[in-house]
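These are the structures, in structure tokens.
Only the coordinates and a few stated rules stand behind these numbers; no lab work does. All of these numbers come straight from a predicted model, not from anything done at the bench. Cβ atoms are built from the backbone, for glycine too; each structure is taken alone.
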Structure 1
Amino acid sequence: MTRIALVAFKGEQMCFVHVLLNAIDMSGKGFDVRIVFEGESTKLIPELAKSTNPFHKLYKTVKEKKLIFAVCKACSLKMNVLEAVMTEGLPIADEMSGHPGLANYITEGFQVITF
């Protein structure tokens, strides 16, 4: 099985939508795919959670499919969205000085793709 970790760093919503679209597509094709929010992308979580957001349905789909594997704790704190991340019930990662460690994904056989 192909294993892919989609790691988003950028906080531009129009770029991030491609993470959501690819995760849904890959999952539907049998890939083991995981989304990791890092950097400025963490600030998108409260925006995507709003039902009025044009990408809310895509976000809701990846959330329901449990494709969101980690949200960076340090970056969520820096972007002032940690509470929103917790409210959304998303998994928070901090094993590498407050950030998700990408080496763990590589060790588990994931190909890491960054956005």
Structure 2
Amino acid sequence: MKPIRSEAEYDAALETIDGLMGAAPGSPEADALEVLIVLVESYEAAHWRVDAPDPVASIRHVMEARGYGQKDLAAVVGSQPRASKVLSRRRRLTLPMIRALSSKWKLPADLLVREYELAH
């Protein structure tokens, strides 16, 4: 076993993992599988990092996924104009809005407190 340093080594590791799937727990093959998975995850984290979306993008995604409209957001953040300004990035989320979205829509507060750009 060695660190994965290139795409070719990454591809080879994935092939090896595929061959080791289903190894008996506690076997040397299962141990090798576990180590390879950690190496692949480390390589992916270093080379294909995906940042979490900003708060407004997250809210929009949840609204689309759940079939919510701006009126639904307004009910949570306090008013239609406030919801409009948040969605158009003309107003930042406040702590009470974040708490309400976290509580009522079950959104992680740590996702909502991230910095994001306002429209100019």
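To test your reading of the models, identify which of 1, 2 gives 21 for relative contact order in percent (Cα under 8 Å, 6 or more apart) when calculated. Numbers along the way, then the final one.
Numbers: 1: 33; 2: 21.
It must be structure 2, since only it matches.
Supply the structure label, taken from 1, 2, corresponding to distance in nm of label points 7 Å out along Cα→Cβ at positions 41 and 73 with the calculated value 3.4. Could you put the intermediate results ahead of the total?
Details: 1: 2.0; 2: 3.4.
The structure behind it is 2.
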For 4.0 (distance in nm of label points 7 Å out along Cα→Cβ at positions 33 and 105, calculated) the corresponding structure among 1, 2
2
Which of 1, 2 yields -0.58, -0.66 [log10 I(q)/I(0) by the Debye sum over Cα atoms at q = 0.15, 0.16 Å⁻¹, calculated]
1
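Work out the source of -19000 here, i.e. which of 1, 2 gives that when helix-only ellipticity at 222 nm (-39500 (n - 2.57) for each DSSP H run of 4 or more, over all residues; to 500) is computed. Walk me through the intermediate numbers first.
Numbers: 1: -11000; 2: -19000.
Here the read-out was taken from 2.
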Out of 1, 2, which structure matches 11.4 when mean count of other Cβ atoms within 10 Å over residues 17-24 is calculated?
2
Among 1, 2, which structure scores highest (criterion: FRET efficiency 1/(1 + (r/R0)^6) of positions 1 and 65 (r between Cβ atoms, R0 = 41 Å, to 0.05))
1
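For distance in nm of label points 7 Å out along Cα→Cβ at positions 25 and 97, find whichever of 1, 2 sits highest and give me its label.
Details: 1: 3.5; 2: 4.8.
Between 1, 2, the highest calculated value is found for 2.
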When distance in nm of label points 7 Å out along Cα→Cβ at positions 49 and 81 is calculated for each of the structures 1, 2, which structure yields the highest value?
2
